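Multiple structures follow.
Since every read-out is calculated from the coordinates, none of them should be taken as a lab result. Predicted model only: the values in this text are computed from it and were never measured. Cβ atoms are built from the backbone, for glycine too; each structure is taken alone.
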Structure I
Amino acid sequence: MRLASISLYPVKSTTGHDVPVAEVEPWGLAGDRRYLITETTDAGSELLTAREEPRLLACVPVLDDGALTLTGPHADPLRVVPGTTRSTVKVHHDPVELTDCGDEAAAWLSALVGRPLRLRWMDDPTRRPVNPAYSRPDDRVSLADAYPLLLTSTASLTRLRDWITETALERGEEAPEPLPMRRFRPNLVVEGASEPFAEDEWKRVRIGEVDFRVSKGCDRCVLTTVDTAAYTKGKEPIRTLSRHRKRDGKVWFGINLIPDGVGRITQGDPVTIL
């Protein structure tokens with residue numbers, strides 16, 4: 001097997017981009033999900049994701065030597081300069097202290113979706129522990145939903161695409177366009193797996209010279225149903241995953257990883273099951 005692609009998502013719940021090389025840090029890939037967007041409400045600042053606001057996917061953040069630039073269809077690109085004001089934001093179940101990125105970034109994002117938003121930065125990625133049920137006491141995660149990295153395989157996506165086509169034809173619908181892997185927002189995609197969903201059984205994996213633990217499978221949410229070009233929600237892949245990949249009341253695709261070391265990984269690196 002080999003590492004087919006590496007993706008970074010600098011701002012949580014916006015569009016990611018592929019990179020040929022990435023540095024693995026204890027809390028994930030360097031630069032991955034260190035920013036998030038909050039909505040200003042009567043109750044204060046609350047995390048906003050593309051689950052609730054699909055137009056966030058029109059924002060494409062790019063890192064260049066550690067500096068973040070936001071690009072979108074509504075305004076000129078904006079280079080982000082974090083400030084010094086900190087506040088606590090609940091990231092799913094975890095209260096995390098984050099740094100505000102200023103009024104200019106807030107205005108840029110607010111204009112994109114049409115309501116008051118702020119951009120926040122995790123200046124210290126050691127603040128947030130991983131779910132203790134699936135980790136060690138010193139494991140940490142940035143602003144990803146729960147775990148440092150997500151891995152998927154091309155073999156599993158190919159099987160899922162076939163199932164989706166079967167589901168559509170059985171219902172008298174037209175066969176859909178092939179589901180893109182970006183719907184699942186993986187950091188790492190591997191090709192050459194022995195069979196679809198072989199990753200379900202992996203416990204440890206080496207990519208290049210970096211070892212990872214598999215914490216658990218990844219249960220999927222409504223974000224996978226958002227068309228990343230039209231910013232609209234559909235039925236797939238949740239409809240078909242519910243038919244073929246449902247257990248414990250959830251649907252599953254991909255696996256979550258925790259680094260057991262640091263180092264550089266490169267597209268094309270060998271992937272070894274340990």
Structure II
Amino acid sequence: MDWRDIPSLSALKAFEATARLGSFSAAARELNVTHAAIAQHVRGLEAEFGAELAFREGTGMALTEAGRALSLSLGEGFGTIASGVRDIGALRQNQPLKVALTATFAENWLMPRIGAFWAEHPDIEVALQPSNAVVDMRRDGFDLAIRYGHGDWAGLEAELLVHANYVVVACPELAAKTNDTTMLGLCSLPWVFEAGRMEQRVWAEEVGLDLSCTTSIDLPTNSLVLSATRGGAGLSIQTRAMVEGDLQRGTLVCLQEAPVSTLGYYLATRPVPRSQALKTFIRWLKSAAA
């Protein structure tokens with residue numbers, strides 16, 4: 001297609017609306033422009049084609065033979081475009097919401113709650129994709145990412161879902177073995193860490209835990225760390241949001257807690273219009289967090 005052979009699309013829209021509605025004024029109202037702008041577009045097309053397209057008849061506009069032919073072609077062409085746009089919109093609405101999040105957040109915060117969402121909104125399909133990798137939301141087609149941090153990711157809009165400051169937790173039986181709950185006093189107890197994640201270790205050393213004289217076990221995922229902690233294998237450092245349920249049930253007890261900061265789990269979205277399904281899911285997440 002050579003776009004140089006096609007007149008201004010704004011002018012073609014103005015003429016199509018005039019032909020369909022029968023007047024410059026009606027076309028102007030539909031396209032939210034002035035009567036004069038519609039008339040100028042139509043007369044510009046006539047000058048470009050070298051043929052009259054429309055003429056005044058009574059209080060409206062009538063079409064010449066050339067105008068009727070152009071109107072028919074534009075109606076078919078714009079109709080095809082409108083149909084394609086509607087199809088793409090319907091495809092997006094019918095696709096499941098694609099949500100990126102960590103496996104730990106999915107297992108310990110979201111999954112115990114999401115049954116309520118499914119019960120309330122059985123028509124909205126949510127595709128959860130747990131991973132510790134930081135995804136490219138635009139490239140990978142994610143509607144939402146639930147990320148841990150301070151909420152300052154370039155190119156994304158972020159809203160705090162839950163605060164998630166570090167806490168040191170243990171099962172009640174292991175916690176009962178010490179009266180000294182300072183980090184220095186907790187050095188004598190065994191610890192469990194997730195292999196490859198250094199954030200908790202750095203924080204622990206900053207607040208007084210001497211890892212060089214502490215017995216510790218490394219496990220491949222935080223889910224295993226939590227299971228081992230619940231079973232009494234050692235103390236672990238968790239974000240409070242991940243163990244809130246355990247603390248309420250008494251399966252874990254908190255021995256140390258970091259001061260509240262901007263650290264938390266954030267709802268990260270791209271700066272594009274949100275589908276109704278995404279708005280509904282985000283609204284439910286905020287309600288569940290509250």
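Comparing relative contact order in percent (Cα under 8 Å, 6 or more apart) across structures I, II, the highest figure comes from I. Among candidates I, II, the computation of P(r) over Cα pairs in 10 Å bins from 0, in percent that gave 6, 29, 35, 23, 6, 0 used structure I. Of structures I, II, the largest value of Rg/Rh (Cα atoms, Kirkwood Rh), for residues 115-226 alone belongs to II. Out of I, II, choose the structure whose coordinates give helix-only ellipticity at 222 nm (-39500 (n - 2.57) for each DSSP H run of 4 or more, over all residues; to 500) equal to -13000 when calculated. Among I, II, the structure yielding -13000 for helix-only ellipticity at 222 nm (-39500 (n - 2.57) for each DSSP H run of 4 or more, over all residues; to 500) is II.
Comparing distance in nm of label points 7 Å out along Cα→Cβ at positions 171 and 195 across structures I, II, the highest figure comes from I.
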